[in-house]
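The next part holds the structures, each set out as structure tokens.
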Structure 1
């Protein structure tokens, strides 16, 4: 189902942009998270990814990330738990890794 969704979405987006051969959903893979700690670590990882890649200093400032929405809408206690949660053990290498903004 996910493969079909990605195919349909990619064709539609490429048609809108006039780029029929562009690769969309590059290196997508699915992971089943079975532990709450894994979920929390990855949620923080995803929300702080723009900072790690030196795109912004504040994750909420990156418009193509859910970090700003999460900060505005999540219950304060849950947001605080996620933001404090360590994610240094999450290892998701990609070709865009650069030193983070310090």
Structure 2
């Protein structure tokens, strides 16, 4: 018990690691995912194509720190004008996976 308390206190008192993820744009994360993770997936080619298309649209230029649910709602509405609801859902789930991994 004592060991776990000491370890817990040490973790709570240590500074957070420095990260610059807040300065990344979404397209940076999408491109990194496409380079490092997608090639290992079954259907990776189509995933890379989708990631590339998303990174070229306006959403790709938004900084990760500034993303809100309204960005994703607007992205969905824009995509629904061009593609089916299933495709829009696939793209949103792909963005969710990228953000979760990053």
Structure 3
């Protein structure tokens, strides 16, 4: 099972605007790039699946503390958000869509 261009394009166009650029610094660049970039990205993500190799940077992120309230005085008044590479987010979305039938959740 491969990813198709429409799936990758849907994942890219579905990204929210105004969010952090990610560790790879791409942010909205992919969203507004030439359509050939989506084709190349699709080929790259399919190559990851066929070879079973993922870049080590896909597992990296940094956490940014965000205050829960206007006045935050202790550590418990913050929540963390993780900033990850944009391409890894697109890959995760494509895997979720393509292989959703194979993922099973059980609620206890």
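Just so it is clear, none of the values below were taken in a lab; they were calculated from the coordinates. Bear in mind the structure is a predicted one, so any value in this text is a computation, not a measurement. Cβ atoms are built from the backbone, for glycine too; each structure is taken alone.
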With helix-only ellipticity at 222 nm (-39500 (n - 2.57) for each DSSP H run of 4 or more, over all residues; to 500) derived as -15000, matching label from 1, 2, 3 = 1
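Among the shown structures 1, 2, 3, from which was the value 1.4 of distance in nm of label points 7 Å out along Cα→Cβ at positions 4 and 28 calculated? The partial results should precede the final answer.
Numbers: 1: 1.4; 2: 3.9; 3: 3.0.
Value 1.4 for distance in nm of label points 7 Å out along Cα→Cβ at positions 4 and 28 corresponds to 1 out of 1, 2, 3.
For structures 1, 2, 3, which has the highest computed value of relative contact order in percent (Cα under 8 Å, 6 or more apart)? It would help to have the intermediate numbers written out before the result.
Numbers: 1: 27; 2: 30; 3: 33.
Looking at the calculated values, the largest one is 3.
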